[in-house]
Structure I
Amino acid sequence: MNGKIPLKTFWEAIEHRLTECSAEELRDIMREMARHVRPSERGTFLAQIGVGAVSPPAPATPWENLLDEIEDLALELQEAMAAADEWEEEYGWQYEYEEDSLGQYVRFVEPATLLFEHAALAFDHGERTLARQAYCRLFDLLDLEDDYGRGLSLFDLIDLDQREVIARYLRAVYETTSLVQRPSTLYEEMSRFAGYSYPSRESVMLEDLIQISSHPLPDREAFLKAWIAFLHTQSEPRADVWLREAVRMAEGTAGLERLARTEGRAHPRAYLDWFAALEEAGQHDRVLAAAREALETLPRGLPIRAAIADHLCAAASVLKDPESLRSGRWEAFVAKPTLARLLDLWEAFPVGEECLSWMQRAVKQMEQVRSRDTSAAHPYYPALDDLERPALPTDALLAHARLLAGDLASAHRAVADKKVLGWSSASSDQALVVSWLLVLLCGQPREALSPNLEILWLRSLQVTTSGGWMYGLTAGAELSRRADRIYAAHLARERESGRLRLGAEEEEVYLAWCLDVARKRVEAIVANQYRKSYDKAANLTVACAEVLRRRGEARWADAWVREIRERFPRHRAFQRELQIALGRKR
């Protein structure tokens, strides 16, 4: 029936309905009306039907009416979500660019937190079935979202320990499920929370269920046996994590050894767990032997071999076995070629020609890797770490290896014709090569570099180690500082040996090329008004002038700066940056 109903017609219909209803039918009508009353309007409804003031009896325990209270919260939350359009029209503009905002749902944080706390009390007092039901319903509420993607999540309840909340629920699931169904049910429920990112970056574990209660885990031995058998049938990465934990719980170090040796190809991380247990026991000789065995067993090309080699190197260091350390450093670099591992390799060998020859070997290894098909080099790995993620050698890593090998010609050829923009990319090798050649051409030790050349050099290191330009001499990761120390020692040693002394013709060629690249880069930055890079262009300009001046070419240095200055007379912002660079003093 549509439209306004006259009052007379309305009352006649009511009276007619009342006369035809039995007492039981009226009770059913009243009950159905009551079911649709909002929690906040229950008192008003009771008053309308003639019920006086109602005071609920004090609960015997905080969790006595827990499930009813959760349903009340569910009704209020659903009502709020049903009215999301109206709320968005009135208030949503305030949160337009705040995708993580709770919006109107912030008022549910406190009551939801309180209900989780009551569920915890029920759990702690042995009410496992009630706790499971309560947690399950609460998690369902946290999965709700309105049409705008807003709602509550466990992360919004900041007063709760998320890991403990989940552990209590899973322990309740464990204790209220039969032994036969327990492995599959627990796996399903643990998987539900496997994607939660804890501060420790670890997934929820069986150990969490054990530690959340002062009572022993019921049927522990029988469950572990069934749990291990079940996990062997699963293929997800999380199943591997839980399997290794269960084997360690059930059989200790011997179990990890058995798993690694019999199923290491399918579960290579078992080797790492085995090594960690041996290290904890101080059995470094066994770690060394086991790591060698693992490297002989696992196929070459597996990135996880790098982590295995790291354990080998750690044991070799403790046992003072330099040959094993060096072989381990090489295995680690081959498995995951990164700058950190290249520097590890450098530091593992004696200084001099042997060290340079290993850098040359690293170059050949990386060139071979890059010559293969790399279309599938970076698949997605759902694990929380990158132990099994391949690392493809970058242009910058190759440049580092060539420079440390003293192969300036190859390093120069690789970057000679590249574009002069893009030096802020972590894979950019041209910036590194230009700055290193300028360092060589200035003829000074690392600690005596002129101010702008030092900035240019440090930036070239920082961008290849941290993934972007880092402003200021003190910024950057330890990897950048470590690389700087290695290059400084390399510079001093190889200048003395003569391996880094350039002939007059070489100096002329490299200097001309560096100035040409600098001129083109400054032109590309300033002419295209890339204002955020004006300081870099000015730094490069003056760094080149400083090199010329150190080489006794003061007039050429002045002419070089004047050329750049006069090329852009109206670019005031660039002129200011140029003046700042010229004013830098050591």
Structure II
Amino acid sequence: MDLWRTVMGPPLKQREAEKEEIGTSEGLAALSLDALTSVAYGPEAIAIVLVGVGVAGMRWLLPLSLTIVGLLTILVLSYSQVIEAYPQGGGAYAVSRDNLGHGASQLAAAALIVDYILTVAISIAAGAAALTSAFPPLSPWTLPLCLGFLALVTLLNLRGVGESARAFLLPTLVFIVGLMTILLWGFVHPALSHPVVAIPARAPHVGLFFLGKAFAAGLTALTGVEAIANGVPLFREPRIVRAKRTEWLLGVLLGTMLLGIAVLTVRFGVLPGGHRTLLSKVMIGAVGRSWAFFVVSIAITTVLGLAANTSFGGLPVLTSLLARDGYLPRWFAIRGDRLVFERGIWVLAVVAAVLLVAVNGNPQALIPMFAIGVFTGFTLSQTGMVVHWIQTRPRGWQARAVLNSIGAVMTAVATLLFVLTKFFEGAWLVVVAVPLLIFLFGRVHRYYDGMMQALNIGQIPPPVVPRAKPIVVVPINAALSSLTERAIAHALSLSDQVIAVVVLFDEGKDDHSAAAFQATWDAWNPPVRLVLLKSQYHSVVRPLLRFINSLDRHTDQRLFVLIPDLVPGSLGASLLHNGLGRAIQSALRHRTDVVIGTVPMHLTRDTPPSSS
């Protein structure tokens, strides 16, 4: 425990929460890496589809990239409005809950949860792929590298969002500055006149379905754009200003990178496939296998692995909101010692690890499932904002509603394209997972509703009427000890009707054991009634339950079972005890007419055990 506390850091006080809040540059590192690093697999996903019609198909890469950047612009502007309207965070879930109803909000939440989990797995797998592209001998170690990245990101986020953002800031800056510099150099490099493969000047004629499939594949580059709106509460004041500034900066950087990679891919004549990623080939075309290539490759690997931090910043906030609304267990809304929603972090890490093991760290196996969830969230968020502007009608609401309407239509079309073109490649898993999550939300919510009604939460309770003193039953061992004395003393402080019960096993012998215990008890002579029960079976619990059921008491009189509990000094020592107290509690916990209590006695190294 001391080692874990050293690794995690000391607990933070509530007033120290400001230390974990982030600014614009830290927001890029904490909440934007998912979107920024999608340039490592988004353009390649388009290219893989386009080469299906031959080398000439690569001519469609730039037009499709321009269309994607246009949609990116609409999303950035739209989510800037979401940040302003919903500074409490939650993104698509909060917008849908307030404007489209509970059904839509549950759909948005389920879709975002699936997307966050896939984001972690794909980002880390893509990071490992970038590293093995630069250093092919590491290929056999792909899965261990993935799990190592995941463990690192999980650990940093358990220490606090602000600390993880500051830890990621340097590699993020190296990645942005390095890649932008390489792309800029690629436009003036002499190698431009010597393409690897000569791509025909004219694009071939292809069907709309084919272009839609390529477009849908490339839209994976837009995942993560919503994360800043989901995590507005993580920013320092003024939160709205800092969050919007981060969103705009993300849009400019991501759009520039996507267009730069598309242009250089065609000019250098590089094609997807082989052991190297498309981005690695573009970088080699620009600067060769120089020190700049290796430095930026390592930075790309690092930030791809760390891009999972976007989900670690967004999903715990989302699950905490769901928990407060009664759609997930309440413990998702509890902050840990480091003021983070650590339960959401742990669940995200475990599920992502399972996914990585299932696909052996291959990002292409996960990409067909990717982005359906996030684009579902995009559509619901934009639709909800249209309703929001119509209902609130602030100054300039018409223009805002038109912008969100365009975004809603485009993202709805994109979602439909994903489902149609990727369904049999793995997207069906998402189509199944989302309704299952919604079903889970409904079951949890019904349980909490029933619990609130049963407990009359929110209502003033009736006047308190004193009850008759209870009958206290104390199960004891067949050997008197200090623990027995302590339990009897506590029982007498609760009631003057105390019954000590001991169960003896009938093994076909004489009554010597019962007589001996009775003699010892009479010598001690406590002011309580003793009941000796004999059992033909090797069970203490069943005879005790029969005795409890046979007790005669008033209608308003409770029965209190007070269990002596020996608490060992270590986990190993606990294995040496029979756990009888836990067995009795388990048998009685569903009884509404019985109150259960324990009298603990802690064993230490200086306290030799007298009973067990």
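Bear in mind that the values in this text are calculations on the coordinates, not laboratory data. Bear in mind the structure is a predicted one, so any value in this text is a computation, not a measurement. Cβ atoms are built from the backbone, for glycine too; each structure is taken alone.
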query: Given a computed value of 1.06 for Rg/Rh (Cα atoms, Kirkwood Rh), for residues 204-483 alone, which structure among I, II does it belong to?
result: I
- prompt: Hey, semi-axes √(5λ) of the Cα gyration tensor in Å derived from one of I, II reads 66, 38, 18; which structure?
  reply: I
query: Given structures I, II, which gives the highest value for relative contact order in percent (Cα under 8 Å, 6 or more apart)?
result: II
statement: Taking distance in nm of label points 7 Å out along Cα→Cβ at positions 84 and 132 for each of I, II, the highest value is that of structure II
